[in-house]
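Got some structures for you, see below.
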Structure I
Amino acid sequence: MTVPTDRTPVRASILIPTHNHADTLPITVESALAQSVRDLEVIIIGDGVTPDVRAAAEGLAAVDARVRFLDRPKGPSHGEIYRDEAIRAARSDAIFYLCDDDLLLPEHVADLLELLETHNFVQCMNSFITTTGQLELVASDLSEPRIVLWHVTERPFFNSTSLTGTAHSKEFYLRVGQPWSTALDGCPPDVFQWRRLMAHPDFSGATSRRVTALQLPTSMGREAQDQSARAAELARWAAVVADRDAQQVIDGLAHQAAMRQLVQVSIGHEKLRRSVLREWSRPSRRVARGMRRLLGRPTAVPPDGLIHPQ
């Protein structure tokens, strides 16, 4: 990466790790550069990139001076060590993350910068897009101590905090003193790093009240898609993001997702209630024996399976 001659601080640094997604990278970077907060930089972190990715990244940097390309040989795992290098080279205290096949809505940086004024680790309302085009929410609230505790203590891991859509203070990251490194025990790299930051006594988390980042995870039904198909899908959502009513549209999809989850929870509670009532009205022999022991007198199970009061 060429060290920029202009070291003037910017309001936000957006880190985009990449390896072989040449078709989606330009679409992703465009959404990062289209933020309402214009005073930012985008650092593309190349982890042993393909020639096509290198050409795309260098082209993006040539067109917009806010884009910088960190071109490094293939590192261990997903090249997490280069994320630490990028953070240390960043010109902002506000470090944002974005996967190379996801998108940011225009107000994403503005929303999280406001949260970073009083917290050191933040995320937008977490969600993902299914292959059928449906937005689904991932329940999370980083101001809730239980959620943070689950991230830190659950094994093999608990995670409601994605790479895309998350931001933290550079000062806090350096103070923790545990830089990005290769994850252990098969833990996803971002979960491994978040766990170490969240375990620090000075951790202060927050989650925004709206979805401002769109994630299209490979691991959720897109494993067999080639890059052209991924780029075509991302481009369709990029058109939504570029629309003047984008946030309103996404807010509507998030509301629909919340209603679906509420209905599913209600159905689950009703099924559980009916199951409990059914078991109490038709106890098994084990229940009957337990009641006999508790009551201290014989309790026969009649042929109808019901226990009649004496």
Structure II
Amino acid sequence: MPRSNGQCAHVARPFRGLKIWELSMLDDLTGVIAPFTTPFNDNDGVELGAISAQVEWLLSNGVHGLAAGGSTGEGHVLSREEHRDILAEAVRAVAGRVPVVAGIISNSTAETAARGQQVADLGVIALQVTPPAYLFRPDDDAMVDHFRRIHGESGLPILIYNVVGHCYLSPDLLLRIMKEVPGVAGVKQSAGDMKLFADLQRRAEPQNQIYAAVDALLYFAYVLGAPGSIAAILTAAPGPSVRLWDAVKIGDHATALDLHERLMPLWDAIGQDNMPSLCKFAQELQGVPAGVARRPTSPAREPQKMAVRAALAGLGLIDPTMVDR
């Protein structure tokens, strides 16, 4: 089975009772999967009514899928009720045009499983599950059991979001989890070390998908055969990000490298501790009502705003006269 065919069969359906031979359903999840931001207001409330506008903007820029509730979507500060409401509104707004992934960030097996179970009937294609993010790291056996229980209760395919520094999962452990828990269908690999990505991509079984999540290295991950990407920059600049994917798919590496080089300043600008605020600022500059980040994430500071404006102008996404405003 090919790791990616560069096309996305747009579906919205629940994937309950997953069997090992059915994992090819994640072949539907290819290309640019934009993790949209959660629009909060100044009182820290969720503005559900603003989600549809962002969805339409992302789709109009050609993204092949959406993700909600991950790090870009500030999933770590969402209540269980908010998490379901946001996913429900996203699926409603998408209306079957592209797949939707449900991100979950939680430190307990029970809470993660409960959140997966409550969105299983919405029509999401998979769960994007972050390993425990607090200080205490489960051993390898406990980590396998963690993902087995989450899949068992939700019945949905799982993508492991391999991002937590002190709980980083090695290629050997990731491959073990995918082998022993067939419901774990792939990995969203977030590390600056391309060797780790290459090892996973080379050693994974054909039915296991290894998605790129390092914003600065998407071009190289695509060349290595990544079936797609899920990263913040896709939401801050979806149009150029889609064109980068398309260029690699048709072998136009000159265009792809040019886009990579022009996207890099944007990642340098938004890849900070207050990334959700900066990503939302980039969206607002492009006419998207993105709201603010939920406290305690700090708002965008003026020097940061200037860097975002300059990067967007370099991509042709805003008028250059806006840079010094």
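What follows is calculated from the coordinates using simple rules that are stated; it is not laboratory data. Here the structure is a predicted model, which means the values were calculated and not measured. Cβ atoms are built from the backbone, for glycine too; each structure is taken alone.
Tell me which of I, II gives 17.2 when you compute mean count of other Cβ atoms within 10 Å over residues 112-119.
On the way: I: 17.2; II: 21.6.
For mean count of other Cβ atoms within 10 Å over residues 112-119, the value 17.2 is produced by structure I.
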Among I, II, structure where FRET efficiency 1/(1 + (r/R0)^6) of positions 184 and 224 (r between Cβ atoms, R0 = 25 Å, to 0.05) as derived comes to 0.25: I
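One of I, II was used to compute semi-axes √(5λ) of the Cα gyration tensor in Å, and the answer was 29, 23, 19. Which one was it?
Working: I: 47, 22, 19; II: 29, 23, 19.
Computed on structure II.
Can you tell which of I, II yields 1.6 when distance in nm of label points 7 Å out along Cα→Cβ at positions 216 and 240 is derived from it? Before the final figure, lay out the partial values.
Numbers: I: 1.0; II: 1.6.
Working through the options, I get structure II.
Which structure, out of I, II, was Cα Rg over 2.2 N^0.38 Å, for residues 32-119 alone calculated from, if the result is 1.03? List each step's numbers first, then the result.
On the way: I: 1.13; II: 1.03.
Corresponding structure: II.
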